[in-house]
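These are the structures, in structure tokens.
Computed from the coordinates by the stated procedures, all read-outs in this text should not be read as laboratory data. In this text the structure is predicted, and so the values were computed from the model without any measurement. Cβ atoms are built from the backbone, for glycine too; each structure is taken alone.
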Structure 1
Amino acid sequence: MIIRRCQEKDMDEVIRIENLSFDNPYPYEVFEDYLGSDLFLVYEVKGEGHEKEIVGYVIGKEEEDFGIIISLAVSPSYRSQGIGTLLMRAVLDTINRDHIFLTLRPSNKGTVNFYKKFDFVKIGKIKDYYRNGEDAIVMEKRVDDKR
């Protein structure tokens, strides 16, 4: 296994994982915007025939005063193996901001609990954020200045 920066050759697999993971997946252009960023990471494994396969990704972003987790997903057949945790640690170690935010569906209790493991706390909501009218939870992580 290896966690590395996403490359253009990885995009088809990243989009496949996105489409398998979300009811309203981001379009290709969103991923294209982050291509080449140190905060767009993929998790690569060697497949059965020793070919390399992308099985997860995370996208972070740094604004002037804060960081954002844009998206994180793991291929369904590789979930519950700690890959999401490894990707999250890798992006959190790379984001160099004292506050990191993310948004997610409140109905996704497993994901809410996942982010709580990384000391994200709910700080608010955005009404009617998703296409189906569901609100979004806004979570924040405050990072120690000890880097």
Structure 2
Amino acid sequence: MKINWGYRIFIVYFLFVIGILTLSYKSSQQKFDLVQQDYYGAELKYQTVIDASRRANALGGELKLTLKDNKLLVAFPAELGKEELTGEANLYCIADEKRDLTKKILTGNGQLEIELLTTTKGNYTLKLSVEQKGVSYYFEKKVNL
């Protein structure tokens, strides 16, 4: 049986429309998490993060990260290890907001221990915002758990 060219055009057009509708449905089902809910307000305050990051880079030392027994051990630069540090540690997962982990920091020995969940696998960004004697420091480092 031979199909004339009019039916062939109709079949191609029909398959194209079905494909577009399928792609539209699948794209509407995707989930997108914002980095922050109030990103505009956070952007206005970002200069403090830039200043704290400059102070952290001026220390000369670097964060040392070690993964041991489902715990992430963070060693601060030697200049910060002498006195008490307070602040916040945030393990930010790019792929899923539900896997983010935030912990308050209070340490006096220059080391921090973050207990990880068994589901905490993948690529993360460790964001540390610490304060010592009224001076704030900000560290950011990529981590593969």
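Using FRET efficiency 1/(1 + (r/R0)^6) of positions 39 and 71 (r between Cβ atoms, R0 = 25 Å, to 0.05) as the calculated read-out, with 1.00 as its value, let me know the right label among 1, 2.
1
Upon calculation of distance in nm of label points 7 Å out along Cα→Cβ at positions 31 and 135 from the atomic coordinates, which of the structures 1, 2 produces 3.2?
Working: 1: 3.2; 2: 4.3.
The read-out comes from structure 1.
For which of 1, 2 does FRET efficiency 1/(1 + (r/R0)^6) of positions 15 and 111 (r between Cβ atoms, R0 = 30 Å, to 0.05), calculated from the coordinates, equal 0.90?
1
Looking just at volume of the Cα convex hull per residue in Å³, which of the labels 1, 2 belongs to the structure with the highest value? Display every interim value, and only then the final one.
On the way: 1: 117; 2: 191.
Across 1, 2, volume of the Cα convex hull per residue in Å³ peaks for 2.
Out of 1, 2, which structure matches 12.4, 36 when Rg and Dmax of the Cα atoms in Å, for residues 79-118 alone is calculated?
The correct label is 2.
So if we calculate mean count of other Cβ atoms within 10 Å over residues 23-30 for every structure here (1, 2), which label has the highest result?
1
Taking distance in nm of label points 7 Å out along Cα→Cβ at positions 7 and 127 from the coordinates of each of 1, 2, which one would give 6.1?
Answer for the origin of the read-out: 2.
Supply the structure label, taken from 1, 2, corresponding to helix-only ellipticity at 222 nm (-39500 (n - 2.57) for each DSSP H run of 4 or more, over all residues; to 500) with the calculated value -9500.
Values: 1: -7500; 2: -9500.
Label of the originating structure: 2.
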